[in-house]
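All of the numbers you see were taken from the coordinates with simple rules; none came from a lab. In this text the structure is predicted, and so the values were computed from the model without any measurement. Cβ atoms are built from the backbone, for glycine too; each structure is taken alone.
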Structure I
């Protein structure tokens with residue numbers, strides 16, 4: 001198809017794309033008769049300011065310096081969809097508002113949207129409604145949303161997905177935690193096809209620390225409906241995360257302490273997050289009396305090439321101009337059924353510049369992720385990105401105008417928020433199987449099935465090391481697969497090399513928590529952070545990781561990856577309670593490293609990646 005600007009395409013760059021990447025592009029992204037380089041050119045041209053900008057963007061994308069999120073790659077420069085497919089909304093405590101949210105979500109899901117919805121304002125089961133009636137609670141309404149989301153799809157590219165959030169003090173919190181468990185309880189009060197998250201306050205975590213009762217309050221009038229031991233509720237939450245991978249956790253006070261100053265001045269607050277837990281934007285009624293549905297405008301820088309693009313003064317400015325143009329495309333072309341999302345995008349102009357390839361960057365330099373040097377690079381990388389992003393936001397505010405939210409209080413910022421770290425599972429495959437987001441590799445070798453067939457995926461940095469040792473052969477790779485992606489059994493590797501190529505479940509999760517915490521101050525929004533544990537994880541370790549995530553200021557936690565749901569089902573509530581109590585008495589506990597089998601994957605969210 002014709003592009004807006006003439007771009008000099010280099011077909012030889014197809015050689016940069018792996019067979020797996022080509023299969024993925026063919027399955028999900030290419031339009032009719034489009035080559036791989038045509039796709040990159042289409043997107044670069046459509047969102048460029050001018051011809052020179054278009055050619056630079058094409059070079060960045062085709063050389064894998066950065067990659068736009070899936071909806072931009074799929075739909076940019078076409079008529080088949082929008083460049084945004086990740087949304088966050090909320091409902092008020094009225095039937096009219098609930099139906100309005102259902103209606104909005106149907107239209108968002110119909111376009112392949114991934115939606116995070118806040119339901120914490122709804123009265124709980126048994127509370128009074130008009131007349132003499134009593135409410136059936138929030139869960140029956142989630143059941144309807146579950147069915148609606150499942151019924152709606154977008155062509156053959158992807159189905160709509162949804163996550164629902166309620167606060168930790170909601171009277172239905174215990175039943176909500178079990179929302180996705182297929183067994184136990186009333187099947188009519190289950191929602192197995194949507195994801196769920198819990199909004200956790202500092203006050204609750206302090207109650208866990210003190211081992212006191214926690215008050216569950218009516219969202220309607222704040223009256224105390226019941227109380228529950230805080231640690232019992234915390235234990236139930238952690239146990240369910242081990243069994244099912246969810247619920248996601250949003251540490252809301254950590255979030256709101258760090259929102260933009262101009263949003264604080266306007267009285268705006270964050271209440272919830274999105275499907276991948278990295279978006280933290282205001283939703284619902286704003287200070288002007290208008291309803292907001294937040295959107296996620298995302299692309300990711302490839303840290304494998306950090307030392308190359310760090311030297312290019314125009315790189316981050318070019319990418320942020322690209323995202324500003326993507327945002328404007330959505331504002332200009334989204335239908336009236338997305339009026340709340342268009343309004344929110346126009347008012348705050350938040351974007352989510354993210355990254356991928358952090359683990360790959362370290363492995364290419366023989367740096368274990370469990371090391372001081374990893375912490376040094378982590379801070380250096382994200383400080384650089386944040387400084388550049390802040391600079392560009394101010395420059396674009398002078399050139400194009402500050403976003404209305406900022407302008408209202410005299411602040412010159414084009415973007416209310418600039419950075420967030422999405423999962424990037426799909427686009428990291430396109431960019432040569434780089435490591436996803438800020439996450440470690442789950443395995444050094446695995447088989448991935450696609451519509452085009454099955455592909456053996458191997459860690460390219462490990463392959464290079466094996467080449468140097470004359471050990472890059474099928475026997476070695478077969479042994480790695482047999483050992484569930486691990487290299488710890490390979491005697492010809494040094495201790496350092498084994499550390500460098502540890503898989504996610506083999507890594508002490510406190511290192512991941514520390515790295516996440518260290519970069520938090522540079523990330524305007526949140527990070528999509530998975531934790532990895534064996535099914536027989538030491539219960540102190542399970543508690544300590546989650547507790548320290550809150551304590552160190554981390555804003556959210558995504559999936560809790562476990563080796564086996566069947567084995568995880570055996571986690572004992574009583575044993576967890578005893579171990580947590582021991583940990584509070586001995587906070588200097590250090591867990592020994594444990595070799596861990598490979599993990600279960602979660603549902604793939606294409607809205608953010």
Structure II
């Protein structure tokens with residue numbers, strides 16, 4: 001469940017207004033604004049907000065105008081929502097956004113809106129003068145008034161055009177099911193800009209229940225005209241009633257992650273709601289159907305959405321963290337079972353020679369993940385992979401942090417034998433997983449976590465065997481920026497693939513967070529990097545902003561959380577220089593930002609913004625096959641330059 005609304009602070013601030021001025025009196029008063037006629041559809045809502053001091057008008061030629069048809073900008077929306085919250089503008093000494101300096105009229109309002117969580121500060125630019133789209137409006141209304149968009153996401157989608165902004169479907173749904181918007185002819189028009197009348201209506205409905213719209217269940221399609229009665233046919237033999245609960249065997253369990261999760265009669269939001277379950281409730285799982293788990297609920301077959309549950313094995317245990325990898329050595333195919341027993345249900349098969357990830361186990365059975373569910377295989381038919389140290393090569397390492405412990409064995413439980421200073425050089429004898437066996441300049445042999453070593457090949461290509469993680473930003477349902485039919489996710493992936501090919505051509509061990517149009521979550525990308533023993537991480541993106549005049553490339557690294565700040569800077573600087581030089585991009589510089597994929601890692605990590613899709617010149621390059629190759633070459637050369645720094 002979402003937290004109690006931050007707008008509860010309105011109650012003490014506005015109680016006097018409500019007691020002296022009822023909703024009815026506002027709606028019956030003479031027009032405050034000369035351009036809002038007495039029968040104007042949003043007159044009551046506009047004057048209600050005016051009575052609260054949330055909105056004001058324009059004085060022109062002795063008249064007060066509301067200019068209801070004007071579009072609402074992002075800066076104006078920030079101010080109105082802050083005022084409605086009972087807050088005041090912030091006294092700003094250092095601007096968060098490049099385009100909202102401290103002397104901008106909206107600086108204090110924008111900064112306060114960000115503090116309240118109404119807007120986010122994920123980019124350097126706020127685009128204060130950009131018009132607010134109806135999709136964007138749905139999000140900030142939900143955030144400002146703490147509407148439960150997670151619950152709304154489970155309800156049927158009412159508006160037929162909501163998918164034009166897929167990221168906003170749940171927010172748009174939340175407006176409908178909270179009585180704030182009913183669209184027009186089943187259309188929400190998410191890409192259209194919001195005008196001042198519409199925004200006043202939405203805010204009034206969110207603030208005061210007396211303005212809310214009636215919420216009706218989505219209407220089913222009309223029934224066709226009845227056909228003429230057919231000739232009578234013999235009555236069929238009565239069939240036995242189906243079992244009240246699934247006849248399939250239990251193949252897993254689940255635990256619910258949130259309160260009031262809808263349980264439906266079928267696998268989809270179009271199916272009826274049978275009831276709800278709450279956080280911590282456990283159900284048996286009988287099958288998976290797309291994103292839906294088949295369960296039994298009060299003796300009936302039912303479905304819940306996978307997003308809101310955690311799957312457990314039939315013993316009731318979660319999958320947990322990976323413990324080993326293994327290779328299947330069964331003669332042909334190995335049975336995958338729902339439980340740690342040869343009598344448990346077979347839920348699948350794994351072919352001989354397949355490598356699987358293990359998640360612990362019990363007795364002679366080990367736990368695996370199969371088709372998204374915890375399951376078991378017998379350890380007698382697998383060979384557990386033992387990490388083999390890399391053969392001794394001409395490999396050295398440079399300590400990238402101060403006071404790096406050298407231990408007697410590969411693990412933090414071993415005693416410290418010596419300590420390296422930042423910049424100290426060592427010979428690398430072997431590497432197994434994250435632990436490198438090294439020899440110091442004084443002849444001491446021990447082990448260090450390779451996260452804090454810059455590994456340098458002293459012979460052959462400088463990138464040979466280096467484990468480099470390349471991340472193509474966004475993907476699938478998250479397109480990133482979209483301009484003139486081009487999507488950021490496609491640009492990112494194409495450039496990333498070309499970088500991958502160049503790195504592999506010189507012997508680098510490249511690991512891609514995605515190689516197709518899928519969407520790994522930000523945590524998935526971080527986990528992927530860790531599980532693949534990544535040594536550096538490069539995330540590739542394209543930028544967008546409200547102004548078409550803004551252009552150029554910029555590269556980010558984190559200084560707050562990532563332990564390898566210095567190395568991240570050097571990597572970012574080398575890549576940025578190559579992009580600017582090779583692609584002829586305006587140099588927007590190397591910048592610090594605690595992006596999720598940067599701050600949640602400790603290896604050198606950067607996020608590259610190749611250019612602005614909203615700038616015509618940059619977009620022409622970003623969508624050109626020739627320049628995609630140039631961008632890829634620049635990123636590749638930047639990585640080479642980084643490893644060449646001694």
Can you tell which of I, II yields -7500 when helix-only ellipticity at 222 nm (-39500 (n - 2.57) for each DSSP H run of 4 or more, over all residues; to 500) is derived from it?
II
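Quick check for you: by distance in nm of label points 7 Å out along Cα→Cβ at positions 303 and 327, which of I, II is greatest? Don't jump to the answer; show the numbers that get you there.
Working: I: 2.4; II: 4.1.
The maximum falls on structure II.
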Could you tell me which structure in I, II was used to calculate P(r) over Cα pairs in 20 Å bins from 0, in percent as 15, 39, 35, 11, 1, 0?
II
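As an exercise: mean count of other Cβ atoms within 10 Å over residues 135-142, calculated from one structure in I, II, equals 20.0. Which structure is it?
Working: I: 20.0; II: 23.9.
Attributed to the structure labelled I.
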For relative contact order in percent (Cα under 8 Å, 6 or more apart), find whichever of I, II sits highest and give me its label.
I
